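Q: What follows are several structures.
A short reminder: the numbers here are calculations on the coordinates, not readings from a lab. Small disclaimer: the values here were computed from a predicted structure and weren't measured. Cβ atoms are built from the backbone, for glycine too; each structure is taken alone.
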Structure I
Amino acid sequence: MATQIFVNLPVEDLNKSIEFFTKLGYSFNPQFTDEKATCMVISDTIYVMLLVKPFFKTFTKKEVADASRVTESIICLSAESREAVDELIGKAVAAGATTPNEKMDQGFMYGHGFEDLDGHLWEVMWMDPNAVQEQPAAEAASL
């Protein structure tokens, strides 16, 4: 079985977040959805748990970051093509997101990002499969 990832993000208004990400084309697992949380399905192995802030706080003793003021992480998703990057960013902006940075185009790699309703940063990246070679993780992260 492939390793799955469950990213947990605090949100102010669960219904608005569900509405926003639905407009981007994502679905939600009703088995893991109630008034405190939902499980957004990105792929067969990637899920994002959107948790209302008071519920999110029950999982940590640390202060919960206000993503509209500080960056706690940047979530990067791959895309099938340059056009798919632009399409997803376009949907995000139409649904109320902002784009804090310009598009990045290095020829073999193309990406753009958005800031969601709660200030979480999302990057969408396409890489030319012919240009991708085996390399150490530290070197790949510096791209």
Structure II
Amino acid sequence: MTQELVNPFGKVYLTIKKDTDNKLLYVNWIGYLTEENVKTGALAYTKALAEAGYSCVLNDTRSIVGSWNHSMEWVINDWAPLAAKAGLKRIAMLANPASFAESSADTFINELKDFDAQYFDNIKTAEQWLVEYYATLN
């Protein structure tokens, strides 16, 4: 099942999918993101993560237009501790190299302290890194 969040213009800016085989959430951000979009979307997938009982998120920012630095302080200081309490242990940031979204992902990863995060430009490598988390538990 896929959950879609839409902006006031009726355009989808985030999809949230459960990957039951790999026990992770796949979230795909689309278009230009406002600070409100980032907050609403991040809280929505955090809720979905907690409800699923998963610990990993594949956060795809390849379709973002521009950066999301306008939300970085909230993401680091407010959302990240909340997401960790909801069970988030690993987040793979997927972005296009040399894009504004990649710049935001780098800032996020460098400032984050609440869970593990890595940047990837390949979806398969990102998925492997996330799935490895569960292997370390056994």
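Q: One of I, II was used to calculate Cα extents along the principal axes in Å, giving 44, 30, 28; which?
A: The structure behind it is II.
Q: I would also like to ask the following. Consider the structures I, II: one of them gives 67 for volume of the Cα convex hull per residue in Å³, for residues 71-110 alone as calculated from the coordinates. Say which.
A: Traced to structure II.
Q: Which of the displayed structures (I, II) returns the greatest value of mean count of other Cβ atoms within 10 Å over residues 31-38 on calculation?
A: Across I, II, mean count of other Cβ atoms within 10 Å over residues 31-38 peaks for II.
Q: Another question, if that's okay. 57 is what came out when percent of Cα pairs over 15 Å apart, for residues 55-126 alone was calculated for one structure; which of I, II is it?
A: Computed on structure I.
Q: Could you tell me which structure in I, II was used to calculate mean count of other Cβ atoms within 10 Å over residues 47-54 as 15.9?
A: Derived from II, not from the others.
Q: Where does the value 1.9 come from, among I, II, when distance in nm of label points 7 Å out along Cα→Cβ at positions 7 and 23 is the thing being computed?
A: Going label by label, the one that fits is I.
Q: Let me ask something else. Hey, helix-only ellipticity at 222 nm (-39500 (n - 2.57) for each DSSP H run of 4 or more, over all residues; to 500) derived from one of I, II reads -11000; which structure?
A: II
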